[in-house]
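In what follows, structures are represented as structure tokens.
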Structure P
Amino acid sequence: MVLCKETLNVFNEAPAKYDVRIGLCEVEVYGCPGGFYGPYCSNACPDTNCYCHLETGTCQGCKTGYQGYLCKLACDRGYYGAECQQECGHCRNLNQCFHTNGSCLTGCEAGYHGSKCEAPCPHGLFGPDCLEECNGTCDGCNRFNGSCDSGCNPGWQGYECQDVCDKGSFGDNCSEICGHCRDIDQCSNMNGTCLTGCDAGYQGDLCKTSCVRGLYGAECQQECGHCRDLTQCVYTNGSCLTGCEAGYHGETCETPCPHGFFGPDCADRCNDSCDGCNRFNGSCDSGCNPGWQGFNGSCDSGCNPGWKGFECREACPYGFFGLDCGERCKDTCDSCNNINGSCDSGCKPGWQGYDCHTACPYGFFGPDCVHKCNDTCDGCNRFNGSCDSGCNPGWQGYECQDACDNGSFGDNCSETCGYCRDVDKCSNINGTCLTGCDAGYHKDLCKTTCPYGFFGPDCANRCNNACDGCNRFNGSCNSGCNPGWQGIECQDACDKGSFGDNCSESCGHCRDVDKCSNINGTCLNGCEAGFQGDLCKTQCDGGFFGIGCNETCGHCQDVNRCFHTNGKCLSGCIAGFQGEMCKTPCQRGFFGENCFYRCLDNCAGCNDVTGRCEYGCLQGYTGYFCENACPYGLFGKDCTDECNENCTGCSNVNGLCDRGCNPGWMGDYCDIVPDECNLQIDDRQQETPNACVRSPYRLRE
């Protein structure tokens, strides 16, 4: 195909009337198709793995995936591609790494995928060729063995995150404690939500928030009664711990005082002179009984202090004294003298002393403060001994009579026990695990994970030295092995021929592959022929080959094409040398590259590089290249001999008169006179009849 796009002036000078131009054309030149050479591309290249010379068919370099002399060798194990320079990926079997394109014919080792097994598994997949899915309860997983190295999703536990959190716990590492769920089995293991609602006295999704002041019961929907102190309304059942305000009684202080009673807890009796009384303050709001008269809400009579009735024979009712029984006993008295109000019968709960003015000291309660608070209370209510200020660490209940539930401890039992070997042996007071820790934890509270390099109960076991750390629960090497080791417990050295992290690297060209360090790949016994360096992965430098790269390449046409293992010259020899290693000079009579050319026939021998006839010419020839026969009349070496003058012409090589003799002469050299044969007497004086002798005119020697 020819595409002419431009023109070019051919001559700078031309007659004025001429404009000489020639078109510049794009010409496509086609060589032989692959695998053929020669003038008509009719010869098949002799070496199928070579790029062969279009004219001579000699190997000009290897096709992808091949190496060595005449490219007869596939790439070494673990290598592929052009000049076998690329390393194979993480093939399941490196022997099955295709030497031309690096594809792994039998698939990838665990943790990798793709045709060349170079891509790590994506998140959520693991195993050979990344074909297995991580457990959905894992927060990702180890791409090699699927273990949950990064931990479990909230709500799950176990080596493979296969178990839901224990009852009563939830969240990351099951470390959170469920709240006061109505049904603890319905506490979500993932986020702690109480699916069927809260226990009485608690509210919120997690049921950890107590009812606000003044509310109690299921979902905190009920209002407290008329408690004397609303902060003392028990948020679970609404009972008023310090009693009722004036006008009400009952456990929840919702019942008004019955007729004839008034005051806090309806503990005061109305004056007999009243026709009933105000339930809050006892005033005779409804009038006086017969015989009494009212004044400012009271009904007066003429009795001495401490007495009442028509005949003043009735002592003042409980809690009252003085004139007309109109004075109230001190609240701190259990009862009082009806005349002067003194506390003759002792003090009410919470008070002590002669006049019951002194509150009970810390740790005591009840009438006259004679009762000691429960030791599990942080102090107690001085009136009834209830643990209003809370319990000492480790205790719970209205009177702090109950130890914390299994798995909790501390103030208000609000702290969660650690990973105790036996949760029943977690101290309810300070959380100490009395019988030691579960696997993976240590220290008193068993909440501290094992330090790097330790595992098991109380972290008492040391990880295998071949592990890169280890699973703190069972010692398995979840985070992988130290370089050079493999197996679930990193107990096995890398397979022969591999080393390093995950045994994923291939040993180089060690002289003895059994002596390739499984840790760093160092070839302990040295390298195969053609390689150098600690790892024996570096080919010999240009110009060197063999064991230790200590041998020098021969006279290669391209020193970089000297095969690094055996010194063979892959691109042939420079002029003057021959043989696979180009170390043999040309034999006499040959010269040039690979001693391919034969010296001219007339040379006695030629320069093995240039072909020049340095050793002189054969007899009968002369000239720089011995290209000239001896001139007429001369012959022999360097044409220094003259032909016999009796010749009509002689051989330029040996002087034979090959063109005949002048008249009167005969013989090869025209030195015999015919028909004139003399007798010649030999040394014994014998006659030799008819002997023809040579002329005395002989060939000059």
Structure Q
Amino acid sequence: MNQKTTSIMRNGNLGFVLQKTGTFRLRTKTVAIIAFSALLLLVTNVGQAQRKMENLGRGTVAMRSSASQVFVSWRILGLEFNAGVKYNLYRGTTLIASNLNVSNYVDNITTNSTYQVAAVVGTTVQPKSPAVNVTTTIHGTNTIPCLKVPIRNTAGYTPKFIFTGDLDGNGELDFVFSKQPDDPAKTILLEAYTSKGVFLWQADMGPNSVNKYNIEPGSSTLDIGHGDNFTVYDLNSDGKAEVIVRVANGVKFGDGSTFSYAADNNRQFIVILNGMTGAQLAYKSVPTDFLADGPMNGHMGIAYIDGINPSIIWEAKNRVGSGNFNEMITAYTWLGGGISLNWTRLRPAASEGSFPDGHQIRCLDVNGDGKDDVLPMGHAINGTNGTVLYSLKATANMNHGDRFQIGDMDPSRPGLEGYAIQQNNPTGMAWGYYDAKTGALLKSQTLAPTVDYGRGLAGDFDPTVAGWEFWTFTDGIYNVNGTRTSTVLPASYPNMRIFWDGDNLSENLDNGKMTKWNHVGDYEDRLYTFRNYIQVGANVPGLYGDIIGDWREEIVYLADDKNSLLIFTSTAPTSIRMYTLLHNPAYRNCLTSRGYYASTGTDFYFGNGMVAPPTPNIVYANRTTPTGTFQIKADDQLLSLSTINELETTEAATVVFPNPSSEAFNISVGGSFNYVIYDQSGKKVEAGSGDNNSKIGGNLKPAIYILNITTSTGEVKKYKLVKQ
């Protein structure tokens, strides 16, 4: 490799490997394909815009799993997954495993050391990740180790739900959580910590957080009833997450300043806080259409309503007297200046029955346009403009229910599906399984009398039947095809689907117990019972999800002494290669909302018989774009690239259309031109000339290509061609 080669990296993540102002010469065609594919990681799926998502680090963890073994796991980043990237593992300075295809390893050793991971792109070893020590900590009477994140123990207060995001920009996830007072006359607190437990700041939610009535709480409460009202995310894609909070008069921020709107204590505002300092960056009043009925309590989350940038979603309700509830859904975007209100969706109390809601929201793309939609259980909202996609009342005769999930539950049918339980549906419906794009009912179960089915769970629990299973408190476990796969109900509540033991099936987490359904014997196997922890309300942890290590999900409890957060991570080896679920758009959005805490989920089928999912359609936030002219040379073919991730598929002056195309591409240029098309290995596959309007690429196979056009004036244009 030429000594001029510059490797642009961050925390060991795969970036560009390019040569600036020189020639980057590849020794073999095979290597050329790999290296060029690495460049194309940022231009895949260009038929839709690419989301700006977290520029994550390696997330390496090393756990003492037995006296003679250390289990090490790390992240495969989203854009590495299908690029043939391998991994080297180091103990101290010693290479102990090379070219690993998976992201976990068992080191048979009795002593403790440090571990680092390096990605291998082609034959080039990338910089190592930061060294991590072996975790040996056992908390209380637990029998497995856990990571302990120290926190401040505030007398008379207990942390509740935990949100996570990269506050300090180091590529790892930090923590923000509310603290609830034992004394109802005291105010609610909000605190932020780094991933290592360094205290950052505390906010006091003020006098309007004292009313903690779970149905109609005060205007600045957090985590009361089903309302969370705050979240954490990098909104302006600068690499550092902000904290987003619904506030009212009298809230004291982390920098000591106070939010003041003394004219009306019921008036509410969306505020963006600096994640590192807790200082206010921007605020905006929420719409006041339902203000006469009091302050609103609701669910906050993140959705990419334009398919590129994250937006804030706040779905909130207040009650008209002792009757029905108004619902207001608002979408906001903040890119570093003022907060923009994108749209408002109002549902008056009189229409509650026609557009039923639930106790949580889900934000993901259900209609396939590349932009997230908003689902408050019983109806779906188009994220682009706030209009109604469908109501389950109209399409499936479904009403309010306490839990619902959205995901690819049946790989044999296109799109996503939903599973929702029912509360006192007058038809006797217990649960409904439906098309998440249209709301059309696919399967359901009707029983008498009508009851409140308070929990329900969907996941792949039985590998002998294609697709997912689900159950609630009826007469057994059902498959997506409508058949009952077991007449026995698991002993645990159907609470939280989780990936833990290393296969592609789901486990269940309920009340501190990790269980796995034994489809042969029709009973649950107990995988582990957690001890010496404090959980939240309905037998759930403060946080669970894939936050460190490989793709399995961690469980974060509050320690029983309230001095630390306990992070439990799986130490079971797995042969499944999977990218970090944090880089799956639907999954990452799940971690930004709570309500009645429900299961996470991906937008691809995860279960028995699954195939490798496609590369997520993302770019890394705050990724430095190379400047200047870069060249790549393969088999004596010269391909000139200039910030390839920013190449257009069309342009006003020189138009290439349609693009993507399944046939030929039209070129419209003012005057004569020459063109060359290169494939992913840098090989010239087509060349020619034209005048004004021409067709090209008709014989190309489906793939991504680079098109260079040289006009009669000597101007060079570069485009991505996507042949379908």
Structure R
Amino acid sequence: MKLKEIFANTHGLFMPLNPIWNLTLNDVELSDLELTISLNMERYSKADSQEFKKISIELLKDILNAKNAVDVYGRIKLNFLQFTQSYQIARFYSTKGLFSDCHDWLIYALTDEINYGAEMDFQIGRLNDFLKSTNPYISSEAINTMLEFSSTLFYYAWHRGGLVDFATIVLEFMLKLICHLLTNGIPNFVLEDLLITAASNALAFATNFKKEGLKGLAEILANHFEKTESAEIKKQISLQLAHAGAEFTDKVSLDWCSIVLTNYSDLLVGGQLMQLLSLYYFHDIGKLDHEWKRFEEALGQYNNSIHEMDQLLLKYEKARLFGVLNGLVMKCVEKRRIDLASKIITEFYCIDIGKRISSDQLFVIATYNHGVLISSSHQTFDFGKETPEDILELFYQTNRFLSTKIAVNNYSDFVLEEPKTHGVPVKDQGKDFEKRLTGHYKFSALTEMKLDALKSIVVIPGFQHPVQPLMIKAIGNTIPLAGSFEIANKRRIVSKVLLWCFGTRTSDLELSLTKKMFENAGIVVDIINILKANKQDFIDKYKSPEYDLIWVGTHGNYDHYTPHISKIEILPEDHIELKDILGLIPNTDSQRLLFLNICDGATASTLNGVYDIGFGASLCNSNQAVLSHIWMVEIDYSFIYGVLYAHYLIAGDDFFQAYENVIKAFLSGKSFIIKLLGIYHHLDEDLMKHLNKLDDEINENIYYWGSSIYYQ
């Protein structure tokens, strides 16, 4: 078969006039074919991301289809080509923090299943085949390629908590190879930096998940530190042993930190100095007070290294690297140094100095010593009394209720369960979900905490948990959730509203009824003719400072795998993504509200960090708060939610007070809501129909009363 027949779907995209496509698989030099494909894939990776994703899959399909039509020798070539291309694509996504895509391509490297299920057939034996191959190109490239692949896999597994079983199988194979190379000498064709990177990530993964072989690997790395003449390699090894594995050497973690800072600090790049100092000051945050300028410069060095990155990709990068600050921030919170914790976060996220949150925050560390740590500058509550099994059950129950695949990276026994319908909450799991959350967060103990003196809640890590509704049920009130880490400007009084409602069974009623309610209260309402409007009309309205409240009632489609391309349907044949309106909040001296009465408008990916990648968390700042739902909601419920919110606003509540009162109304039950909103029956007869359709137990299931989140 000629290559243009093998690569039927993709060769036309890869410089089709190149004579290489007229060669057969047996005749072509694999190195030439690899180079041709890699150069073209690199070209596409720098262009449109969706086009790159599409071409990547087509390339994989071509390779898999061709395996059935070639001989054994040709199949080995294709296996290696599949392996190299898949790991390169996985590495591309990993470096950008797009871990859902990285996950898939790590799998594709060693399986012939594109539409894989819970059980996957990994072809681990191919690694041995590559090492023993008689093909000159494969035999010369196998070790370096395997080191790069395994390094990416180990990093993904310990950082995201996914593919742990797969990584464990690969670890068993690669440990033998890595230890052999480090003990018996590194051949000239093996790149030492790739070997040490793979060994370091293997050690990090093995330490995090308590895998066999980590002691021996740490000892071998420490020995290689003494043997190598490369300062860069010495830096890399000591960096790793400072973070994991030091207990198996003759030095403690702080010693390895000091070695890097004393001897190799000039070699630290990107976020490495920030990472190292985070660990260094973790051991003594008192030093951080006196040496803040040093740490500030390290944060600046990291931020300067990524300042040209695309806004959305920057969010993934920051979410990925926030993990290196987690321990230090947690230590500050533990010591009730809320000012210092806030200072670290706001410097990391480059918040303008005059807008930064400070000591008047409530920190909730959601996975602290198998429990929760809740702290302000004045009070600390340590609820770290749960067992690892309790914490695992919390994650399991979260995924069962939300129908999600949220992974955790520091519990070796955690196993992901496959949801029936991804992203659709299971109403019947609501009571168990609430019980588990209530037992975990224990907000009822905060009755004596002075929330009025606090500006916002910082939750780390930001799980998809309704912390504000839980607090309201437990103690009667709550505070805004920190999404921007900026001090909120004074909330606007509602005098002008934009209503943009479209596409749901109740959107026309939501628009007409709330319009009448607002206008009867003397509030100016602007509505849009959906049939004549376009996407730019929405963007222009969004950018305008004239509206105190922008109310969007339509469909929200949250992408749990690539949240930055989640969509809000604003027109019959058009939608907006985060990129369309990110950074367009008008600069004023007061704070308006964006009310997204849509599914998942408050849902945010956190990557085990803070709330960040999602509409609600990304679209708030000192000038705009965002209210929305943290999971998919039923149409009738969201309609009544909106009517309740309008009611409390026209009754005189500010944006946040109205939010609190809506939750209290749902907790008061169906009869209370019917009585409260019955006064608007004369505005539209259909209102009572939807009120009567509410679940009789609406106040007893978190599925209903717990969906909304208020960011600022």
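Just so it is clear, none of the values below were taken in a lab; they were calculated from the coordinates. What you are looking at is a predicted structure, and each value in this text was computed from that prediction instead of being measured. Cβ atoms are built from the backbone, for glycine too; each structure is taken alone.
What to note about this one:
- If Rg and Dmax of the Cα atoms in Å is computed and equals 27.5, 86, the structure in P, Q, R: R
- The greatest value of relative contact order in percent (Cα under 8 Å, 6 or more apart) among structures P, Q, R is that of Q.
- Looking across P, Q, R, the calculation of distance in nm of label points 7 Å out along Cα→Cβ at positions 339 and 419 that yields 4.2 traces back to R.
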